[in-house]
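What follows draws every value from the coordinates through simple rules; no lab data is involved. All figures in this text were calculated on a predicted structure; none of them were measured in a lab. Cβ atoms are built from the backbone, for glycine too; each structure is taken alone.
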Structure I
């Protein structure tokens, strides 16, 4: 189903600079790719200060990071899969303003962005059904925007979303580890340091660790 679904979305590309620019903005902006999701998690954190509730949020955010890492490992370990935008047999129309060499050399399967967003949405949904439903809608729109742009095949999105949602759901069902008590004690006895680190982690998650990945890539190229 990858080809027909990709071609269905691609039929709208290249017709309107405004539409193509809007989809590209939605796909690339960190506001929609992470910041709104983390804002929802902070809203839930301060609205319900029960210990068990907060620990599940902490475990969930940790799993979000893990889902991105696992997805990336799958990309590296699996056979290389070229992105639709560079598949000559599709004869895709390149959206206006999109660089065909985007993500060159990076395998497309599975989508780490989808894993990330659906893991975040799952954590939110387990702790607030209404906000979680909105998060899933936003995650789906963001993921499909990458199909429109030719960055991912639909199966890349489906696999990444399933991976992220599964790991996040697992984190919300597992027994709370003993380490959780230390985390809560840290939040109560050293509030300044706890929230300083929490802000840093939130920023990294909201930006999909883009700066970290850029720095890692620069270091790898010089080794």
Structure II
């Protein structure tokens, strides 16, 4: 279960504590790429739910530099960006803060927010997406019965629209019914795998995984199929 309430979001003017910044950094690194230790300043602010130029965002950046000077953080550069990581002293400071209750709850994590927003979008949009797919299928039925036969261009056009509309219904269905609520104890990455994949042969599995690419991208849902 998430370690936050989706409705318990920090105000942009709120100034985060040292312990909250450490906690946000630890979670951002935990949810980040496995082969890239630490987290960028932007990722830390995202986990604090703070905009970069807000008072709270400026205070968080100041605290990152202060924690570096005090030996609780290490600093590096990756792809032109500042990257921060907890040192052993930083991890111990955070551990004590968690045990004493000083760290406080973090805002909703970016990965949980993405899941929640996809759930909301799926519930709202899947009736429209299904209706649009149904209209294209009805058009296909009319083309099949056309006399004289429909021109090939009509089929090529319909095939592309059918592919897009069917993928949108599949994507919305995945987000709404199949994407489990993330546990913030670990990163939520779509590995493009399903429990029944063991029944597929070696050639079918790569193709099936390729078809699943982008299935959580709600921006691909419309409005026009």
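For the read-out helix-only ellipticity at 222 nm (-39500 (n - 2.57) for each DSSP H run of 4 or more, over all residues; to 500), a value of -17000 was computed from one structure; give its label from I, II. Answer for the origin of the read-out: II.
Of the structures labelled I, II, which one yields 31 when relative contact order in percent (Cα under 8 Å, 6 or more apart) is computed from its coordinates? Derived from the structure labelled I. Each of structures I, II was scored by FRET efficiency 1/(1 + (r/R0)^6) of positions 155 and 211 (r between Cβ atoms, R0 = 25 Å, to 0.05); the highest score is held by II. Structures I, II were shown, and Cα extents along the principal axes in Å at 81, 42, 34 was computed from II.
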